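Dropping the structures in below, format is structure tokens.
Each value in this text was obtained by applying a stated rule to the coordinates, not by laboratory testing. Remember, predicted model here, so these are calculated numbers, not experimental data. Cβ atoms are built from the backbone, for glycine too; each structure is taken alone.
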Structure P
């Protein structure tokens, strides 16, 4: 065996974090899962719910809504039906879309814009909603998030009134590992998660059964990102005196 082939035999594979960062076909997201993009329309007035769709990339069902000649998608609120009329910029009723400054304090909202006009970035998972908690000066509002944290948002940001549908989705178990595999694959999630010490030596530096003594590694400060995975250099080491 030549020296080159012997060297190739001794080489290991990339660790999972490095392989995912490389972006090969194995670790690419399924693009068909993201064909529906959540956003808010440019027009105001009365709109109609054309359909309620399932999206592999979202935990909640999506509403296909038409206003004038524009079609957009928004997470469905609890109780939404096909053919129902909603209003953009109208009264603060369930399902309506309006600016935060027009929403009374104490109402539940979802699909909250972080910056005016970005189409909604927060509170988009099934069963989620946030509380309009307090109005401040200079057109600012405090929103109480589901994790009880407070977020300061501009009153010009748009929200949808109500609670997102699909609150009981976690009550139904996956039962089979195959269903979980395809669900995670649709969103490019790393599943199943495996401990490094349980891997083979070629798959991870902590692998093999020759010893479970994991030693921390410190990458060089100028090392490339692939080498620094999980080994970010600390500002200092040793016991502080």
Structure Q
């Protein structure tokens, strides 16, 4: 019995690259992994999203642990948001596995366009400090969880990117604390989505596990480099990369 080394090394190297980029930019590597798996590995949109969840879950847990070491995090807020995420994730993930793959791919591409616009806008200038008197009432926090869960269920990614800016701009949380909370609430939604995708046999477990091993080896290094490189330039570069990826996905989805 011969072992195809390229089948082992390619996902490991890809996972390591995605883990480093994810740590560098404070995002889940799944945002980049899903388009690569669809266009480079020939997976359907649903299979790519399910496989990316295998990589995403341990990477997010590791990143959350790193944030937890540096910042005290409010566990009641995390529990409240996590419960709301679970409420929204299950029906959204059920819908995602039933949708036409091309339709879901185009929806994901449009999500990337919106994300790119957010990164480009955020790179123009730092967000002003929120006046505590203008912060939203805490009773609206479950809404953040519901929105995050919707993106987790539909696209397997995006919950943390949605939750963190809302917590900063609307609820006046410090950026580091908001990112730590966002990472924490990603985990329950990702696990629910992974269960649904796995039940529907839309997970390539060997590839996903290799991506996860590669990613976990470089997340911490990416986080360390994030403090050395210019954030605004990184955000702009990442936004342009998202726009290019979205254009390729739309072309594949329409012409495929």
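To test your reading of the models, identify which of P, Q gives -3000 for helix-only ellipticity at 222 nm (-39500 (n - 2.57) for each DSSP H run of 4 or more, over all residues; to 500) when calculated.
Source structure for this number: P.
A value of 46, 30, 13 was derived for Cα extents along the principal axes in Å, for residues 100-171 alone; which structure in P, Q was it taken from?
Numbers: P: 43, 22, 18; Q: 46, 30, 13.
So the calculation was done on Q.
Which of the displayed structures (P, Q) returns the greatest value of FRET efficiency 1/(1 + (r/R0)^6) of positions 36 and 68 (r between Cβ atoms, R0 = 35 Å, to 0.05) on calculation? Each step should come with its number before you reach the end.
Working: P: 0.95; Q: 0.75.
Across P, Q, FRET efficiency 1/(1 + (r/R0)^6) of positions 36 and 68 (r between Cβ atoms, R0 = 35 Å, to 0.05) peaks for P.
Of the structures labelled P, Q, one was used to calculate distance in nm of label points 7 Å out along Cα→Cβ at positions 76 and 180, giving 1.7. Name it.
Here the read-out was taken from Q.
Which of P, Q yields 64, 39, 34 for Cα extents along the principal axes in Å, as computed?
Source structure: Q.
With relative contact order in percent (Cα under 8 Å, 6 or more apart) derived from the coordinates and found to be 17, which of P, Q does the value describe?
Here the read-out was taken from P.
Upon calculation of mean count of other Cβ atoms within 10 Å over residues 52-59 from the atomic coordinates, which of the structures P, Q produces 15.9? Mind dumping the intermediate values first?
On the way: P: 15.9; Q: 27.5.
Computing mean count of other Cβ atoms within 10 Å over residues 52-59 on every structure in P, Q gives 15.9 only for P.
For distance in nm of label points 7 Å out along Cα→Cβ at positions 84 and 148, find whichever of P, Q sits highest and give me its label. Please report the intermediate quantities before stating the final value.
Numbers: P: 3.1; Q: 0.9.
When distance in nm of label points 7 Å out along Cα→Cβ at positions 84 and 148 is computed for each of P, Q, structure P gives the biggest number.
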